[in-house]
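Next come the structures, one after another.
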Structure I
Amino acid sequence: MRLRLYHHRDGARVAYRETGTGPPLVLLHSLGLSHREWEPVVAPLADRFRVVLPDLPLHGDSEDRPRHPYTPEWLYEIVAGFCAEAAGPRPLVAGHEFGAELALRALTAGALRPSKLVLSSTRLHRRDEHGAIRASWRMACRAAALPGMDRLLSHAATLVFRPPLGERLSAQRNPAAGDLLRHAFADVGGNGNRARSWAKFVREWPVGAQHQLLDSYSNIDVPVLLLWADQDAAHPLQGAQEALDLIPDAQLRTLPGTGFLIAYDDPVGVARELIAFYG
């Protein structure tokens, strides 16, 4: 798997891996993790596609300098620019949670036009189901902007987000999910730049229900697959069902026995659904 860098016009860098041959398929990971979230499905997909696996800004090996705005608009422009350069003007795109939300925002804003889009277990237009937990996390991140707190909180994050938490995010308690979390936070401890950048991000990222998306769904003119886990309490199936009724060319598939880390709980099912949808 080759490691490469995309340089955005403002100097932001996105690190990405790619493997396989065929039509380019970009896989966008969820908040706090890295490209390795998709690792269980890469091998079967690489037999049919050129699989492109970026680390989103603030994650993995990608941009984390505090000089950038980290607004939703900046983030989805980065995603759109990356997809255009790494995968062409009409790529196949799939995103989970944060990655799905960025792809959806880029699409509805006209910045990204994939040929087909997969949205996997994300909040869509609804409120955050774990609002209290997220509020505590946002408060901790914002404290990193205070003098002397950035490095302290970066070390604290590695104590909170330990490998056992990864296993709890898997409905099947897959032990490999612990390694996923370990890798995602390997370079966080002592990284003051990243802590200050996360402080900027949490000030800008909207936390309430995104009702404006309801008006945008009818304008989506690309095929969309809503690929949902049936045991992910953070992303109830109701949101996907509501979106299904409004997006003109959409279909909904659920995978039984899967939780937040859907690719770790049922890699065969995820790969099967992606291959069937993308053709």
Structure II
Amino acid sequence: MLTVPELKALLRSRGLRLTKRLGQHHLVDAAVLERIVERCGLSSQDTVVEIGAGLGALTEPLARRSGRVVAVEADRGIASALAERMRSQRNVTVVCGDILRFAWADVPGAVVVGAIPYQLTSPILGVLAESRRAIRKVVLIIQEEVAQRLLASPGTKAYGRLTLLGQYCWDIRPLLDIPRRAFFPQPAVDSRCVELTPKTRGAVRVADERLFFDLVKRAFAHRRKTLVNCLSGPGGLPRAEAETLVAALGLPPAVRGETLSLAQFAALANLLGSC
């Protein structure tokens, strides 16, 4: 693991800078790194896909505990520096590319590990959800706020689209809290490491997943609006049809989407799909 002075020296030698705006925060706490990798539960049979590998803080210990690491880094300069650092690690492949376009079918049964930037959390989780049948499990370091959203209950402030997507697709388990001081440069908030294990079936029965996800997206597009108004907005259902759907579930006309459980959203999607 690079110490903070070593990290700074490497960046200077290559004319590179870490950008907080892009979520480029590198783990520099050896004890935290060890705890994260230990909780990944890896063996020599595992292939790890690392998201946002950076300069290799996690890559090195992951390579020691697994059979192969595919380290994905979008920043061209950082990826080049990482490839040079990992040159002696025969089981590490550095890929300079966008994780949103990664070919998951090429690494079936992979364990996905990474610290992901806040602004990319939703799209990354969306891609992982779509590809979850090719993934054994996911261990992510995310902002505390995002972890709260994944684990939220209906009616709470944190409950929303990300909650439903996460709880429909994954069994979610918090692993450990990570203080902001474990990173360089230090972010403004603390983080949490969570484990996502794909559900062999959805948490609830959904006849049409795409319809279900679209319905959830529309329901949370305007949190302060009623569910009927969200469903019957521009490009949506006729208002009378939206009112009929909501009434068919025994819900009050003024109900908001944030109060519906995952099972209720599934029932709504199935009812809509059968119309």
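Read-outs: derived from the displayed coordinates by stated rules, not from any lab. All values derive from a computational prediction rather than experimental measurement. Cβ atoms are built from the backbone, for glycine too; each structure is taken alone.
Each of structures I, II was scored by relative contact order in percent (Cα under 8 Å, 6 or more apart); the highest score is held by I.
Using the calculated result 2.4 for distance in nm of label points 7 Å out along Cα→Cβ at positions 36 and 220, pick out the matching structure from I, II. The value was obtained from structure II. Here mean count of other Cβ atoms within 10 Å over residues 100-107 was calculated and came to 24.8; which of the structures I, II was it taken from? Computing mean count of other Cβ atoms within 10 Å over residues 100-107 on every structure in I, II gives 24.8 only for I. Which one of I, II has helix-only ellipticity at 222 nm (-39500 (n - 2.57) for each DSSP H run of 4 or more, over all residues; to 500), as calculated from the coordinates, equal to -12500? Source structure for this number: I.
Each of I, II could give distance in nm of label points 7 Å out along Cα→Cβ at positions 180 and 212, but the derived value 3.7 comes from II. Among candidates I, II, the computation of P(r) over Cα pairs in 5 Å bins from 0, in percent that gave 1, 6, 12, 15, 16, 14, 11, 8, 7, 5, 3, 1, 1, 0 used structure II.
Among candidates I, II, the computation of mean count of other Cβ atoms within 10 Å over residues 12-19 that gave 11.9 used structure II.
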